[in-house]
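The structures considered in this document are given below.
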Structure I
Amino acid sequence: MRIFSRFIFLCNLCFVVFVVLRFIENANKKPGNAGAIIKLQPLENTLVILGYSAIIFNFIYHLALLIFLASRSANNLPKWIIWINFLFLVVQVYYFFFYE
């Protein structure tokens, strides 16, 4: 569960990068120009894919965490990473379902 929580944390950081890249691209968008912010296109695509999928991974993580907490076997996880991942889940739900 420790590795999974760290993977979710990295996905959440990719979500932040994804949101920043989206705002930058929308602010600098010119008609007929599909230029990329990061010149290394595979890196940008990887960040966007992990950013989009972060909400799914985060939801699965919190379901598994509830199961482990119910069985009292998740006591070895740091509390800060649990709370940060939960806050990211709340922000992701707002961003994907209620923003715009």
Structure II
Amino acid sequence: MSKAYPNDLTWQQWELIADLFPEAKSGGRPRTTALYGVMNAILYILCQGFVHLPKRWVVERTFGWLNWCRRLSKDYERLPENSETFIYIAMIRIMVRRLA
């Protein structure tokens, strides 16, 4: 394991939950990471709490609004300038609706 977390599992705790993880598939890719380390990382994040990222939400919300415009929901345009123009038109439409 490359990184030690402050709330590492003990081996006795790991033996209790190790059977809950599925075995690697015979035809799939071999595992490159030990599940013990993955579980330690998950517990570390859960104990520290999730950090709210307000700016990311603004960007995701904006992309969600742009998907309401049918022409922007897929990549129909050949030139990036055309896509940019339709994004401007869609944002103008959103702002006008807010002002109304």
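Just so it is clear, none of the values below were taken in a lab; they were calculated from the coordinates. Please read these numbers as outputs of a predicted model, since none were measured by experiment. Cβ atoms are built from the backbone, for glycine too; each structure is taken alone.
Set I, II, criterion Rg/Rh (Cα atoms, Kirkwood Rh): the highest-scoring structure is II.
Given structures I, II, which gives the highest value for relative contact order in percent (Cα under 8 Å, 6 or more apart)?
I
Assign the value -17500, calculated as helix-only ellipticity at 222 nm (-39500 (n - 2.57) for each DSSP H run of 4 or more, over all residues; to 500), to the correct structure from I, II. So the calculation was done on II. Ranked by FRET efficiency 1/(1 + (r/R0)^6) of positions 15 and 79 (r between Cβ atoms, R0 = 25 Å, to 0.05), structures I, II are led by I, which has the greatest value. Structures I, II were shown, and mean count of other Cβ atoms within 10 Å over residues 55-62 at 17.1 was computed from I.
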